[in-house]
Structures are given as structure tokens and as C-alpha cells.
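In what follows, structures are represented as C-alpha cells.
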Structure 1
Amino acid sequence: MLRRGDNLLAIQGLNVAATSPDFLISAYLTADESTGLEGPTKLKSYTAPIRLNESTQIKARALAGGRWSALNEAVFAIGPVAESLRISEIMYHPLDAGHPNDPNTEYIELMNIGAEAINLGLVQLSDGVGFTFPAYKLPPTACCLVVKDAAAFEVKYGPGLPIAGQYAGSLSNSGERLVLQDAAGRTIHSFTYRDSWHSSTDGRGFSLIVSNPFTVDPNALDDKAVWRPSTHPGGSPGRPEESKTP
């Protein structure tokens with residue numbers, strides 16, 4: 001369907017509902033033609049087993065008789081990410097003190113509850129907000145943050161906190177489903193938080209904190225009893241609170 005010269009890729013995008021704050025379009029078109037190994041610098045000829053030090057997407061073709069086979073691709077998940085990574089805190093409805101950036105100071109905190117460092121490359125947050133982690137090493141018992149707006153977050157909480165990146169979309173003030181998956185697509189968390197759980201977390205400046213990320217069943221985050229409000233206004237993003245220690 002391509003023709004010589006300019007080609008136009010047209011997309012129609014729709015929100016789930018007229019009041020939904022989430023809107024995401026992700027589209028790409030790739031094409032290549034080659035009769036040899038010349039091409040992109042990342043193209044490698046397979047001559048021996050490849051050692052992967054972090055979760056990686058591999059794309060492969062076979063060259064036979066001067067023609068390439070169809071593209072095969074797979075993601076290889078490295079390390080005990082699904083076993084060790086946990087969502088530990090959510091600021092879904094920040095206090096609105098009248099500053100334009102107040103609603104943009106949302107964040108999600110994740111913790112490594114394991115005994116070894118894990119690399120979060122290709123881990124994904126979806127349903128509610130969208131984010132794919134870059135290569136990011138998270139030491140044991142350490143936390144990292146995914147935020148709505150890094151600049152607004154830093155103005156409120158200060159520099160130097162472990163921000164892994166910015167997610168697409170916004171956390172719903174009334175509660176919504178969040179899904180966390182490792183690089184291979186295995187579900188770590190799939191749960192719905194609710195604004196009715198604790199009134200102090202619904203626009204009054206406190207965050208939702210998992211009571212004990214080291215012992216909680218990762219499939220139990222739908223349960224209000226697993227969560228509590230933060231001790232201090234603003235929560236404790238990237239920093240340990242009493243309940244976040246083993």
C-alpha cells in the first residue's frame with residue numbers, strides 16, 4: 001500500500017469515554033530491504049551464544065540464498081523481576097493548594113523486596129497510565145519513582161529523588177485499575193485502587209502506602225486492608241517509611 005514519494009499514515013484515536021483523561025496513540029511503520037549483512041549498526045551475525053545482562057528484545061532474520069526470512073522477535077526477561085518488584089506507594093490525588101502544577105505531582109513508587117539488584121528494563125505499567133521502563137538497576141530494598149511530570153514533582157519534593165521516568169496519562173482521582181508486568185509480559189500486579197478506602201488520600205495531601213510490601217501477597221492489592229495513608233502529607237516518595245522496611 002506504499003507508493004513512491006510521500007505517504008500519509010492517518011489514525012483515528014478515541015478516549016474510552018468523554019470524561020476520560022487518558023489518550024494515547026502509539027504507531028510506527030518500518031520497512032527494510034537488504035541482500036546482505038549491510039545495514040543498521042545494531043545488525044549482528046549470529047556466530048555464538050549471546051549473553052544477556054538485562055531484559056532485551058531480540059529481533060532475528062535468517063539469510064538464505066540472498067533473501068531474508070520473515071522477522072522473528074522475542075523479549076527475554078532477565079533476573080527475578082516478577083518475584084522482587086512491588087508497587088509500594090501511590091499518590092493518585094495530590095493536594096490542590098492553588099498552584100497550577102499541584103495536580104501534576106502524582107507518582108507511583110516501586111520497591112525491590114528481593115535480596116539482589118534487578119534491572120527494570122522493559123517492565124511496563126499499563127491500564128490507567130502507560131510507561132515502559134528503560135534499563136534501570138534497582139538495588140535490594142531500594143525504591144524508584146514513575147511520575148506524571150518530573151519538573152512539577154521536583155519543584156514540590158526537591159531534586160535527587162530516584163525518578164525512572166514520566167508515565168503517559170493521569171491517575172484517576174476516583175480510582176482505577178493499574179497493571180504492572182515484567183519484560184516477558186508476566187503480571188506482577190493487577191488491581192484497582194479506590195478513593196473510598198481512605199479519605200485523607202483523596203485530595204487531602206496524603207498518599208496510599210502498602211502496609212508491608214515485603215510480606216503482602218502481590219495479588220491482594222485490591223484489598224483495602226493492604227493499604228494505609230502515609231504518615232506525613234505528601235507521602236514519602238523514594239524514601240523509606242516505617243512500613244517500608246523489612
Structure 2
Amino acid sequence: MNARFDLAGRTVIITGGGKGIGKVYSQEFAKAGARVVAADIDGAAAKSVAEALAAQGFETLGLATDIASEESTKAMAQAALERFGAIDVLINNASLMSVLPRRSWLEIPVDEWDRVMAVNLRGTFLMIKHSAPRMDGDGAIVNISSVAALMAVTGASAYTAAKGGVLSLTRVAAAELGPGIRVNCICPGTVHTGMPEELFRTRGDGDVAAGVALTEKKYLLARLGQPEEIASTALFLAGPDGSFFTGAVLAADGGVTAQ
């Protein structure tokens with residue numbers, strides 16, 4: 001068990017839990033003693049994560065879930081409840097990254113805007129809508145937004161607007177669901193996973209390493225975040241040490257928004 005956090009007996013749903021940083025969330029929450037429901041649009045990835053954790057003795061469930069679909073989110077929440085008897089924690093991690101090449105908001109096609117909104121904002125709303133009523137008065141929701149909600153990211157208007165919406169939705173949900181359910185938000189900076197690789201390649205004119213180096217220069221800590229660092233922040237907010245946090249927005253961003 002992760003000695004820094006104790007979530008023994010708690011059931012956590014992690015959207016996008018089959019890949020990237022979501023996979024790390026699944027692993028770290030399992031180490032903290034939680035029963036993990038890895039929900040991912042890639043059902044095979046979700047099941048692979050669940051099977052790997054089960055092989056280590058953890059209680060897990062992997063489910064194919066399209067968070068932009070109300071039917072899918074409702075069915076997933078019900079399946080988690082039936083399997084483990086409770087839903088205690090929700091980590092709204094699943095996200096559609098900025099579409100490349102980046103375009104100004106005057107140029108972005110409406111269908112592209114709608115697709116980003118459907119996953120990043122409507123998906124967060126739907127997961128809260130169908131998970132919160134199944135929580136038994138002592139729940140925690142952690143929404144994963146982005147530094148894009150706190151600063152202008154040119155050429156990514158849909159992503160920025162959606163992540164800003166997640167931040168605002170966090171505060172409304174905290175007000176409406178409290179005191180029984182705490183709702184908080186993390187705004188990570190760039191995290192070193194496979195997902196931003198195309199962004200790095202574009203920024204570095206085809207050279208991923210050069211793109212990473214240019215990105216690191218934007219941060220006061222002169223480096224990118226590690227998935228485990230963001231997972232630790234989520235564990236803190238979801239667990240007993242974060243019990244006086246609700247409606248909070250934590251920028252785990254290496255200082256990029258402090259400039």
C-alpha cells in the first residue's frame with residue numbers, strides 16, 4: 001500500500017484510466033488501497049490495466065466507457081456500484097487533447113469545437129451527474145482541468161474553453177453537492193506522458209526532444225511534470241488529508257502560471 005495515502009475500502013472511478021496519466025492514477029490509487037474502476041473509451045486498455053492490477057492482488061474493474069455518452073456513463077457508474085457496492089471517489093481525467101495543427105478560434109471547424117467540448121466538458125458533467133447520486137454522503141470528486149483554464153493558450157480555443165468550463169463546473173458542483181461530497185480541481189501543467197508527443201514534435205519542427213526542451217523553458221522549475229506528481233495531488237484531494245478542501249483549484253504546474 002502507498003504509505004502516504006490510505007484509501008482502503010474506497011471505490012474510485014478513474015476516467016481515461018487505461019492509458020497515459022490515467023493508467024498511473026489507476027496504479028497509484030490501487031497502491032493506496034482503493035478498489036479501482038478503470039473506465040476508458042478504449043475498452044481493451046481499461047481491461048488490460050484492471051487485469052494487471054488484479055494480478056498484483058488489487059480489486060479492480062475495467063470498463064469500456066464513452067464519457068461523452070449519457071447512456072455509457074450511466075451504465076458504467078451502475079456497473080461499478082453493482083460490483084463494489086459503493087462509489088466513493090471520482091477522478092474525471094479523460095480528456096481530448098488540443099487538436100493539431102492549432103488554429104485560431106476564427107478558423108476552427110464547428111464539428112471540431114463540438115467534439116472537444118463533448119469529451120472535455122460534457123463528459124465531466126455526465127460523470128458527476130451519474131456518479132454523485134450513487135455516493136453515500138462521503139464522496140470526493142477530483143476534476144482534472146489544465147493550466148489552459150488559467151492562461152491564454154493560443155490556437156487551442158476549444159480546449160481552453162472546455163477546461164475553463166471544468167474549473168467553473170467544479171465550483172458549482174462543490175456548492176450544490178456539499179457538505180456530503182467534496183469537489184476539487186487540479187490544473188496540471190505539461191506532464192511527460194506519451195499524449196503531448198505530437199505537440200512536442202510540432203513545437204520542435206519535427207524534433208520531439210527539441211520540443212520538450214522548448215517547453216521546459218516555460219516552467220520555473222525548468223522541467224515537465226511527472227504523472228506520479230499529479231496522481232499524488234489527486235490522492236491528497238481524494239483522501240482524508242484533503243478533507244477540508246472543496247471548491248479548490250490547485251495549479252500543479254511547475255510555476256508556469258506564476259509568471
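Bear in mind these aren't lab numbers, they're just calculated from the coordinates by the rules spelled out. Nothing here was measured: the structure is a model prediction, and the numbers come from that model. Cβ atoms are built from the backbone, for glycine too; each structure is taken alone.
For which of 1, 2 does distance in nm of label points 7 Å out along Cα→Cβ at positions 43 and 227, calculated from the coordinates, equal 2.3? Corresponding structure: 2. -12500 is what came out when helix-only ellipticity at 222 nm (-39500 (n - 2.57) for each DSSP H run of 4 or more, over all residues; to 500) was calculated for one structure; which of 1, 2 is it? Label of the originating structure: 2.
Computing mean count of other Cβ atoms within 10 Å over residues 155-162 gives 21.6 for which of 1, 2? Going label by label, the one that fits is 2.
For the set 1, 2, ranking by mean projected area of the Cα convex hull in nm² places 1 highest. Structures compared: 1, 2; top value of FRET efficiency 1/(1 + (r/R0)^6) of positions 67 and 115 (r between Cβ atoms, R0 = 30 Å, to 0.05), i.e. the largest, recorded for 2.
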